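The structures considered in this document are given below.
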Structure 1
Amino acid sequence: MSRTERKGAPTPVADLPGLIGQEIGVSRWITVDQARIDAFAEITEDRQFIHIDPVAAAATPFGGTIAHGFLTLSLLSAMTYDAVPPLEGAVMGVNYGFDKLRFLAPVPAGSKVRGRFKLLSADDKGGGRWLLKHEVTVEIEGAEKPALIAEWLGMQVVGQA
């Protein structure tokens, strides 16, 4: 299976009302190592020392380097492929934005994170378009607080693209 294919049996549109309020999937653990952080810093040109300088970052309250919040956020795409089955007959899905987003805890270099997805709403926008809102909680392995909580909107198109 390629990384752009979602796991799990497709969800029939008729099943959506019964899934609202339910946790519908949990992704695999993804390692956020220093190499990933450094690559993200280069791509985004955000080279703040707390992300890329282990010696200087060790002197901060974080005690070492941490992932960019936007790096953690960007991993939602990979997490959704792991955790959220597509709608039955879906030909594509697009990111539609966020209603809420909060970064709650730093992700130290070397940590593992995973996403928990709960379906909050499913709105039929006509023409085979479904606007799905998921509450996503990104957990840090072994940590009490999550890295982030978001209400993420995605549009899935069922039928002809």
Structure 2
Amino acid sequence: MNNIFKVSLLVLALAFIKPNHALAQTAKYKCMIQMTNYMGEGAYIVISLINAKGAYEKTLYVLGSDKKWYNSLKEWHKFNAKKPANISAITGASLTGGDRGVSVIEIDKSKINTGYKLRFESAVEDQKYNVKDLEIPLTTESLSAKSDGTGFIRYVRFSPN
């Protein structure tokens, strides 16, 4: 009986260690996007992890939930078609001109300060598509600074969640 209790206690302890260990490998950041004052429909924006070779590695967040418009994010759509991922848990509403939105993105800590980038790709119906509306190095410094966009995004700020 005493051995059963010890084994049960060990199994219970291991069950708690594994999830905590997994959480330690990623960091959550609040990502605040401030849009420019453009006129038109809501912008679809995708936040992607780009590796040191400049290739898409992972979709971190998608602003815009109607899948029929994903093809307007041309470069990301090509990547997503080749490597489809379930993005339902990382999808939110699109943002319109002048809007501000906050999303929580999860970043693998091992990618920070190792040559990776975060790419913000944006598209608005009947307007210019911005493959690199904003692309920032994935560094500790850039995750604590304001970064200016070049298209529909005015700027982005991160803060630890």
Structure 3
Amino acid sequence: MDDTTARASDTSGPAQEPAFHERLLPGPGAWVAALGLGVIVAVVVLPLAPLVAPGAGVVVAAGVVATLVATAPVVEVSGGELRAGSAHVPVALLGTVTPVFSAEEMRVQLGPELDARAYVCLRSWARTGLRVELDDPRDPTPYWLVSSRRPDDLAAALTEARGTD
């Protein structure tokens, strides 16, 4: 097989830039807590193994930080889809988009107004978000409630993505 054949069969093309991308990483408090846990472990191990204590503290802090990063969901609008955590839905199936601009509004959405069938991608450190109605008669999920620190940007990206489909 020559190089020309290999290039002709490659249809992947350049990667499309997402219209919106946000990783819901924790705020400063969680990072300080991770470091504090490392210090606590180091202090506990210190009387037992003074040479190992600093390393144990670093390993625990690094493990907590890695876990926080690895489990932080991504909210993205790209390729004609809204992705929130492990779920995705085509933007063509989205209905009304309602930004939730305050922690109090989010509390109401998650409490008294929550439909048990709704898909929720929530992180407590991102206190604002978006409520997106679904217009899919085959899906029993009435809407998605998605955390975002930039709900207005996410709403604009969804509106734009629906307009280009």
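Just so you know, all these numbers are worked out from the coordinates, no wet-lab data involved. These numbers come from a predicted model, not from an experiment. Cβ atoms are built from the backbone, for glycine too; each structure is taken alone.
Looking at FRET efficiency 1/(1 + (r/R0)^6) of positions 56 and 96 (r between Cβ atoms, R0 = 41 Å, to 0.05) over structures 1, 2, 3, structure 2 comes out largest.
Comparing Cα Rg over 2.2 N^0.38 Å across 1, 2, 3, which structure shows the greatest value? Before the final figure, lay out each step's value.
On the way: 1: 1.14; 2: 1.26; 3: 1.41.
Once Cα Rg over 2.2 N^0.38 Å is worked out for each structure, 3 has the highest.
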